[in-house]
Structure 1
Amino acid sequence: MKRLVLLPALFAASPALAHLDPLEHGSFAAGFSHPMFGADHILAMVAVGLWAVTLGGRALWALPAAFVGAMSLGFGLALAGAPLPMVEPMILASVLVLGVLVALAVRLPLAAGAAVVGALALFHGHAHGAEMGGAAALAYLGGFALATALLHGAGVLGGWALARFGGPLVARGAGVLVAGLGSALVLAG
């Protein structure tokens, strides 16, 4: 029971401790750490992999690729100074939307699924660019793109394992968990 009580604390990183200093740790490491230390980013990116398993086939690579591509575009928009409204609320919304898509096992055509994922990823990328600090842009981009791809891969592997060994309802339960944790983040914010 004590472990369950401590679980929310894992998702309560303070902004000051959430990201590495690029001057101290290097731009690539700072970029890599950005999605790895934010519960909102982790949940959304893992959910992309979970949903890709639900859709199957080409979605296994197309959804993660759409996310990374659109996220990189959002990063470029932030560096160019292009404003994007409601970045943080949309990042939180992405957790909820992706969690619900997994929980309900929503089946969209591949292009529509990639468009949904890409639209949500744009906001994640913009946030990465806005919070880059003194990091070198390409190294930082490489770091958070790799971390994102790894989180998508964890979602794909986890979704596959849940579906194979637990069945489709257990896999959908992972979406319920993502949406529930996303709701907690919204309420905490």
Structure 2
Amino acid sequence: MTELQKYITSYFGITNQYIDTITSLFKETELKKGDYFTKSGQYCEKLSFVQSGFIRVFANANNKEITQWISTKGYFITDLYSFSFKQRAKWNIQALTDCKLYTIEKENYRLLNKLVPNWAEMEKQFITSCFVQLEDRVFSHLALNSEERYDKLFESNRELFNQVPLQYIASMLGMSPETFSRIRNKKKS
């Protein structure tokens, strides 16, 4: 069973009867370091599961880049607004390392409603889970100080701290590179 099959089975509770149908619509793809999955202003016509590598989701605001998320192995990646509502993408999505992905094109994604009974309910559960994660991130930004946000991310995603440029992590945590560096140095000592 591939990582994608394991993830979909455990996350969506899909029976073996449909797992092959679903995963057959995904194709193995690669994204080289520096390449874009999508750019702001384009239409995003795909959804991918990250098998390996790091992908940054960011936007340009007030003449600086703001990192919204860094996707790692085991996460899905897309510009959801563009993918779901046929609008131009809000986010730039770029590979920070060479990445291996399982990708489903939008036309094949639409087939899931026809091929898998109860797909709409499973999709709703997935989106609800994503929303809960987003709520947790917003709460962390509002309720935790910089050091607490640093600690929380470090505990849940240590590999980022050795493989991703630190200014991107600082931006994702809503702090300046200087604050991030000060906290990091404090933790090392």
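A short reminder: the numbers here are calculations on the coordinates, not readings from a lab. Just so it is clear, the model here is predicted, and its values are computed rather than measured. Cβ atoms are built from the backbone, for glycine too; each structure is taken alone.
Tell me which structure, out of 1, 2, gives -15000 once helix-only ellipticity at 222 nm (-39500 (n - 2.57) for each DSSP H run of 4 or more, over all residues; to 500) is calculated.
Details: 1: -26500; 2: -15000.
Only one of 1, 2 returns -15000 for helix-only ellipticity at 222 nm (-39500 (n - 2.57) for each DSSP H run of 4 or more, over all residues; to 500), namely 2.
Set 1, 2, criterion Rg/Rh (Cα atoms, Kirkwood Rh), for residues 76-131 alone: the highest-scoring structure is 1. When distance in nm of label points 7 Å out along Cα→Cβ at positions 84 and 140 is calculated for each of the structures 1, 2, the largest result comes from 2.
State the single structure among 1, 2 that was used to calculate semi-axes √(5λ) of the Cα gyration tensor in Å, for residues 60-107 alone, giving 20, 18, 8. Attributed to the structure labelled 2. Each of structures 1, 2 was scored by relative contact order in percent (Cα under 8 Å, 6 or more apart); the highest score is held by 1. Computing FRET efficiency 1/(1 + (r/R0)^6) of positions 124 and 172 (r between Cβ atoms, R0 = 25 Å, to 0.05) gives 0.60 for which of 1, 2? Only structure 1 yields this read-out.
Rank structures 1, 2 by distance in nm of label points 7 Å out along Cα→Cβ at positions 164 and 180 and report only the one at the top, that is, the highest. Could you put the intermediate results ahead of the total?
Working: 1: 2.6; 2: 0.9.
For this comparison of distance in nm of label points 7 Å out along Cα→Cβ at positions 164 and 180, the top structure is 1.
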